[in-house]
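Take a look at the structures listed below.
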Structure P
């Protein structure tokens, strides 16, 4: 029996040694390779995620930059539009003194003045400023506001008086000549 136990102990020792060798030479390298592959895959996925995140960030930055540029352009366009409306309104306001002087002349004389000087109005160029190059008066009481390049070169705003036969009240008709754009800024002057 002693011999059997020694043989059994030798066999068990051989099995344990074989398992340890198998573990060291086969299982451990396999696990190390799997762990290394998993780490590389993780590094690749982190690098890929980082690259995707950078692309998304760049895309968002570009989108924000475009949005800001578009908003800035819209604000600039709105400011230009408001400035042009202000210039058009200023052009009409510059003629208001002439309208009053012409109406006063008509009411006192019963006819329109032959020229601006007869109504006590200054020279046409004395009203220049803003978008107005000058203001002319004709012998029928009409007023022509000549515009300059600030609003629309070669365009005119024409104010034509109309006297009511019933009560003698003067109404002014406003028409823009030579620029549909200026008509857009002056709703009262549209046909």
Structure Q
């Protein structure tokens, strides 16, 4: 949730290379992975900057780059867009989509229902220490979320009220608007 707590190296390149180095990879492989991870997270050109000089969104992307450089099969992201402006939140969502499309398993921990609507394939609802739901996104949003201190995303609420059905993002909504007589 606060990526700054994990940084300790003097520059971005060293920060991202820490994990791969500890995997015992060759210097060439470490460098290749760092360059790839920085490119994936749109931080190419930041190699010599201090992690502490980055904006909040850049720090979030740096934290993800540090994980990507180790090329894990599964990635756990805890509140990845919390506190970010729209531009940086969109960048994080793009990264998550790319990781998923490349075959990474993603465990996303969030209370942001817009993020769940847009990105999740499966939802597990934990409430007061108990698993109350495990299933498809569409079925999840059929629940009375207010009972769990959650709000239905505005986009979904509006699309359902207009009889448009289950729409997951603004592009689907815009396309559906064109279909209304």
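The value -21000 for helix-only ellipticity at 222 nm (-39500 (n - 2.57) for each DSSP H run of 4 or more, over all residues; to 500) was derived from one model only; which of P, Q is it?
Structure P accounts for this read-out.
Distance in nm of label points 7 Å out along Cα→Cβ at positions 39 and 143 was computed and gave 8.9; which structure, P, Q, did it come from? Write out the running numbers ahead of the final one.
Values: P: 8.9; Q: 4.1.
Comparing all candidates, it corresponds to P.
P, Q: which one has volume of the Cα convex hull per residue in Å³, as calculated, at 139?
Q
Between P, Q, which one scores greatest on FRET efficiency 1/(1 + (r/R0)^6) of positions 47 and 79 (r between Cβ atoms, R0 = 30 Å, to 0.05)?
Greatest value across P, Q: structure Q.
Ranked on mean count of other Cβ atoms within 10 Å over residues 55-62, which label among P, Q comes first with the largest value?
Between P, Q, the highest calculated value is found for Q.
Can you rank P, Q by mean count of other Cβ atoms within 10 Å over residues 63-70 and just name the one with the largest value?
Biggest value here belongs to Q.
On mean projected area of the Cα convex hull in nm², for residues 23-110 alone, which of the structures labelled P, Q is highest?
Checked P, Q; max of mean projected area of the Cα convex hull in nm², for residues 23-110 alone sits with P.
Given that relative contact order in percent (Cα under 8 Å, 6 or more apart), derived from a single structure, equals 16, which label among P, Q identifies that structure?
Q
Laboratory data are not the source of any read-out in this text; all were calculated from the coordinates shown. Keep in mind that what you see is a predicted model, and the values were worked out from it rather than measured. Cβ atoms are built from the backbone, for glycine too; each structure is taken alone.
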